[in-house]
Structure 1
Amino acid sequence: MANTYSQILIQAVFAVQGRESMIKPEWKENLFKYIGGIFRKQNQKLLAVGGVDDHIHLLFSIKPNVALSDLIRDVKANSSGFINDERFTRRKFHWQASGHSRTQNPSSTRW
């Protein structure tokens, strides 16, 4: 559609399997950069990423032709693969199967 504008902001939160404290400060920034790369590859825009030792938060815009579940699946699969390939943890790393996503009102988002 020509001249179509959409702004869909999503806040997503997902946790380490079993809510274990596995995300360490020593490599957390590398993880966040890697996740940013996943978004860039999929032509989506990651606006903010943060988290603590057992979960992360993502704020991003998503295009209307992309399924949110597919994007989250890819982020989880690729980022856990990155963590395991880099051997950041002694045990195999997994994200929890469930998570939380919701739309975010742009006017109430602090930048």
Structure 2
Amino acid sequence: MGWIINNLYSLCCYLKYIGIVHHNISLDTVFIHPVKHGTSLPESVKTSKVADYRTDLDSVKRLGLELLGPEAPAPIVEFLTAASSSDAIDEYAGWLKVLQQIYGPKKFIEMKIKL
């Protein structure tokens, strides 16, 4: 499930780059394509003049905890329960560091499901 969080952090980096805060990242609003390891969000957004980017980063962490549950490896739980920085790139880099620490180099694992 790390790929879902990877994709969401990537989306947060993009949203910050274009000056938008989504402000509603949750299990109810994230669409995934398991076969292609794709994620997307609905288009309802707020501009950065209204909301803080940490809202999206905190939402990704909450979603990660919901997906992975309390049985997740301790470093992942520690990362996902820590306060978010205001920089999406720093958060994404921190997430990748935790994943590499636990699982080693990135690799694609196909999800065997029927759609």
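For the read-out distance in nm of label points 7 Å out along Cα→Cβ at positions 9 and 89, a value of 1.4 was computed from one structure; give its label from 1, 2. Considering all the candidates, the number was obtained from 2. For distance in nm of label points 7 Å out along Cα→Cβ at positions 25 and 97, the highest value in the series 1, 2 is held by structure 1. Once distance in nm of label points 7 Å out along Cα→Cβ at positions 41 and 81 is evaluated on every structure in 1, 2, the highest one turns out to be 2. The maximum of relative contact order in percent (Cα under 8 Å, 6 or more apart) over structures 1, 2, that is, the highest value, falls on 1. Here helix-only ellipticity at 222 nm (-39500 (n - 2.57) for each DSSP H run of 4 or more, over all residues; to 500) was calculated and came to -16000; which of the structures 1, 2 was it taken from? Comparing all candidates, it corresponds to 2. Which one of 1, 2 has P(r) over Cα pairs in 10 Å bins from 0, in percent, for residues 33-72 alone, as calculated from the coordinates, equal to 27, 57, 15, 1? Traced to structure 1.
The numbers here are math on the coordinates, done by the rules we state, and not lab data. Computed from a predicted structure; not experimentally measured. Cβ atoms are built from the backbone, for glycine too; each structure is taken alone.
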